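Presented below are the structures under discussion, each in the form of structure tokens.
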Structure I
Amino acid sequence: MIDIKFKRFYNDVKDPSWPDIDTYNDFIKLPSVIQKECYTLHDLGTHKQQIENPDYWAFETMHGYMHDNLIYMPLAKCASTYYINFFKSIGWQRMQTADFFQAIGKVQFGLVMHPFTRWVKGTTEFITSLYAENRHPYIVNSPDVFVESKLDWNRFVADYERGYLDPILNNGVILDTHTMSYHLQLGTCLEQVNWIPMDIFENDNDIKLCMMDLLKQLGHSISIPDNDRRAWRSSSEKQKITDIVKKHLATPNDRCYHLYQTFASDLKFYHNLLDIFDPSWKTIKFIK
């Protein structure tokens with residue numbers, strides 16, 4: 001086993017005469033003089049605090065799109081591809097990690113959905129990716145520019161009928177970033193964002209109106225097109241996979257408890273959001 005970040009820190013500061021190590025287990029077996037130098041001269045204590053802190057990793061991996069006093073915070077499977085493309089098209093810039101240090105007083109906003117709805121979408125995305133023959137093809141001036149990647153449907157059906165996908169469908173919890181919990185992705189930053197719970201609205205246009213109302217109150221008249229499509233239109237085959245995932249989710253097994261254990265904090269966050277959400281935006285959160 002290798003602790004990549006710890007090993008990298010050690011290799012960056014080590015003397016050529018020091019032995020190689022892979023993890024902290026190896027480090028505590030080193031001579032005390034080496035350990036002391038790592039703490040006193042190379043600030044190992046701070047490094048340990050960073051890699052042990054979920055907020056540090058959330059900060060390192062999260063990103064947004066910024067313009068003036070606004071920051072759009074995308075979340076996978078929450079219409080993020082559509083809104084990333086839209087805000088980029090009107091000149092918003094992707095934030096670098098250092099930009100977050102200078103974001104005091106700005107307003108973050110974004111879209112969320114029920115954690116289990118997003119989990120179904122994310123799990124569907126993961127399974128679909130296993131059978132994709134190509135990846136989101138952009139065909140300029142084609143009416144099919146927004147069509148999902150073509151699937152090897154026959155191979156999926158054969159694997160599903162043989163039970164090859166049962167370990168995923170019956171046991172999978174966090175399969176990739178599409179199913180990672182909100183708290184793991186954003187840490188304490190989650191509570192600083194003005195979230196729009198997208199699944200309480202009747203349609204995409206109502207979501208856009210709510211978002212534009214927020215932006216208008218912050219001094220920005222931004223028009224998001226009505227009745228246009230999201231970035232990817234799911235194929236009928238992908239919808240069938242979604243139905244299969246839902247069916248397995250509704251089947252009681254140990255995975256059900258693991259899901260609640262994993263997403264309990266997200267459920268609390270989402271339930272609280274629904275309890276206090278005000279689409280008239282009488283209260284707006286600013287980054288502190």
Structure II
Amino acid sequence: MVLKVTKGKTILLLVALVSIALNLYTFSLAYPQTFVINSGCCATVPLAKDFSAYYTAAWRLLHDPSNVYTKGFLADGETQILPQPEQFKYLPIFLVFIVPLTLLNYQSALTAFDIIQLLLLPLMAWLVYKLLDKDRTSTLVIALVFIVALLQPSPTPNWGLSVSYFWQWEEGQDKVLNTIILLLAFYFGQTKKPYLSGIFLALGSFDLRFFVLSIPLFLLYNKMQLKKALAALLISLGVFTSPLLIGTMGSGFITMQFSTGLQTLFDYYVLIPLLTLVAIMAVKWKELRELSKDIRFRLESFMTK
């Protein structure tokens with residue numbers, strides 16, 4: 001039995017290492033493109049990298065908070081990024097990760113952000129393993145989820161071995177970081193640390209799409225201490241969204257959401273958290289179904305009292 005477990009772990013380690021190595025190859029192709037002004041994957045006009053939105057918004061948070069969500073370059077002392085910085089579209093809590101990078105120039109900050117996330121891929125593999133292995137999920141299933149999370153193979157002539165990861169690195173996107181924060185929220189729930197679980201889910205709420213998608217897994221992994229986890233989540237959300245009360249930041253966020261926010265296209269890098277979360281949900285489908293029945297029963301009982 002010990003030999004079988006050891007063999008399974010060895011196989012998973014190899015799958016993780018190969019997936020990360022192949023991802024590194026994709027990174028090597030994407031990295032030179034971070035210096036080039038182009039139209040990205042789908043636009044028809046030249047655009048700055050997505051990271052320009054984070055870098056500019058982080059600077060404005062410190063020096064001009066009312067304009068965090070203002071579109072385009074402002075002559076307020078910020079770095080001029082050509083042709084113009086992209087508009088920031090997340091909740092302001094995300095900027096705590098970017099503010100330290102404003103100590104670097106723009107291009108160095110983009111590179112550092114990419115490299116930090118590349119170095120976080122082993123942590124992503126470890127979290128997926130911990131979240132799935134506890135219930136004796138088969139080695140094959142975990143290996144497949146590793147491949148989905150760490151590589152997402154979709155070879156193309158110019159975009160390396162993974163379209164989603166190529167554009168993650170090329171644009172200086174945040175989807176690896178976002179995915180890991182959400183996985184940590186589940187992990188802390190699994191290890192009976194509901195307060196940390198709620199804090200981390202709130203921390204990962206900056207992209208509301210994946211926050212909403214994560215809620216079923218958050219409830220599942222915290223089912224033994226759900227009240228504590230929900231309390232931590234709600235309090236943390238209140239604290240983390242409080243910067244919206246600064247000046248006109250809140251109205252800027254709302255205006256952005258109902259203008260350019262609703263026009264945001266589905267980009268390839270969105271598949272990194274999306275497919276990772278969906279893959280874990282697929283493995284945990286029976287437990288999620290049972291949880292759904294339990295919640296429905298509790299609600300019906302409450303309504304009939």
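Overview of values
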read-out	value
Comparison of I, II by distance in nm of label points 7 Å out along Cα→Cβ at positions 80 and 160 - largest value held by	II
Comparison of I, II - label where FRET efficiency 1/(1 + (r/R0)^6) of positions 8 and 224 (r between Cβ atoms, R0 = 30 Å, to 0.05) is highest	II
Comparison of I, II - label where FRET efficiency 1/(1 + (r/R0)^6) of positions 32 and 128 (r between Cβ atoms, R0 = 35 Å, to 0.05) is highest	II
Given -19500 for helix-only ellipticity at 222 nm (-39500 (n - 2.57) for each DSSP H run of 4 or more, over all residues; to 500), calculated: source structure among I, II	II
Mean projected area of the Cα convex hull in nm² - highest-scoring structure of I, II	I
Among I, II, which structure scores highest (criterion: volume of the Cα convex hull per residue in Å³, for residues 96-191 alone)	I
Which entry (I, II) yields the derived value 12.9 for mean count of other Cβ atoms within 10 Å over residues 88-95	I
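Only the coordinates and a few stated rules stand behind these numbers; no lab work does. Note that this is a predicted model, so its numbers are computed, not measured. Cβ atoms are built from the backbone, for glycine too; each structure is taken alone.
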